[in-house]
Structure I
Amino acid sequence: MIRPVITLRRIRIIVDIDTQRDYLLANGTLCARNHPSVLANIRRLMAWARLKNIRMISTARINPANHSRLDFCVEGTAGQKKVPYTIRNRHISFTADGCTDLPRDILRRYDQIIVDKRCDDPFDEPRADRILSELKVTEFVVFGALTECAVKSTVLGLLARRRNVTVITDAVGYRDKELADIALRQMEAKGANMIDTKTALGPSHLHLVGVCDCDICRGKADCHYRVRA
């Protein structure tokens, strides 16, 4: 029997799903089509998490370098790295090694746990499964990428475990809007709460994302993806 090591009780825990360069920057291999608005909203959510001292569980997709079809988030590449402002100062990282070992009182010692995973569904990764399944909190707040893949798998997995889940709908990136809309409806039908950043955090004057070099993100192109207060 595995002895529980996560004992911290919080009203909310943020689940930050695969906020990596390949998914969220314009030069990424599998960049989300709505990445400008998503990045700005993720930046706001990260600032909120730091201000409120809300703990985070972050997943990061990692693919082997020798796999011909999985050419995104490849181990050792810049695209596999997380977007810089999604990393807290007090964080701990775990590789995808099939183990379940965790330090005692991990969320008392760290603000963020970053767990590598080799697939979309974190519950197929033993350590990520243990963390998400053992955590005793009242609400999981979810954002990240991609909506139709990893976000959907994570949210449905949490809901299947009878957890209270809130999805920040304008802070989840997608490649296929139709599939993403279907995924969001499925999550809502299963019991997820759907809310946007403005409703959750109030209005903001933030328009630029501060990390992506494309014209839209730098404010040099007029685009409906830009965040509005």
Structure II
Amino acid sequence: MIDNRTRMLIKNLNYKVNQETFFENLSINFLPHGISVILGPNGAGKSLITKILKGIIKPEGIEVSVTINNMKPEIGYLSQNIVFLRRNVFNNLAYPMQIRGLSKKIISERVNFLLNHFDFTKSKDISARNLSKGNKQYLSFIRALVNDPKVLILDEPTSNLDMNYTKKIETYLLTKKKNTKIIMVTHDLFQAKRLADEIVFMNNGKLVEISKTKSFLKSSNKLVKKFLNGSLF
């Protein structure tokens, strides 16, 4: 279970993009439980935040804490940049568990469970690199789950998916959020309304507002109002 010793935060972040300061003393303290959705116009820094939380980007002199019950959890991560091995769907899902040294039996059971749960079994023998763009993204989401992570960091997990796959992912996230901390980026305000316990709104590398979803939707902040009205891009 997730308790009060859980910490999901970035503190005192300074980061330059093309030699110009983008994040300046940025601090974000996410809810330790539930689903935190990061919203904002293009170029706000949303994807950069996910990479910093995952540890792909490691700026110096800041505190990044992703801990559950004072321990470093297994993190499932989905990036917009999707890369697959020259293997079929089954073996691409199996690989993250193989490098952990898990047995063939455990790997087979886990992969087949996920393929069945997400109705993707028919594609198990297809080369992952030959899938459609939407199916690649769907498979990438499934791959983020293979090691049963306690934290999910997702960058636009449904941007190329049809409503059927989108609904399956959203249903899964709502079911898992009691025992899995989820931080996700989306451009879809309606999706944020459906999923978010907390909304983190960013613009031009700055934290504009962080609040529970109901409070965010009634925000008096001018930038937030523009975004909600569809006039901030």
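We did not get these values from a lab; they are worked out from the coordinates using the rules stated. Since this is a predicted model, take the numbers as computed values, not measurements. Cβ atoms are built from the backbone, for glycine too; each structure is taken alone.
Can you say which of I, II returns 17.4 when mean count of other Cβ atoms within 10 Å over residues 41-48 is computed?
Numbers: I: 21.2; II: 17.4.
Structure II accounts for this read-out.
When percent of Cα pairs over 23 Å apart is computed for each of I, II, the one that comes out at 44 is I.
If you rank structures I, II by mean count of other Cβ atoms within 10 Å over residues 17-24, which sits at the top with the largest value? Let's see the in-between values first.
On the way: I: 26.4; II: 11.5.
When mean count of other Cβ atoms within 10 Å over residues 17-24 is calculated for I, II, structure I comes out on top.
When relative contact order in percent (Cα under 8 Å, 6 or more apart) is computed across structures I, II, the figure 29 traces back to II.
Taking distance in nm of label points 7 Å out along Cα→Cβ at positions 25 and 169 for each of I, II, which is largest?
Numbers: I: 3.1; II: 3.7.
By distance in nm of label points 7 Å out along Cα→Cβ at positions 25 and 169, the leading structure of I, II is II.
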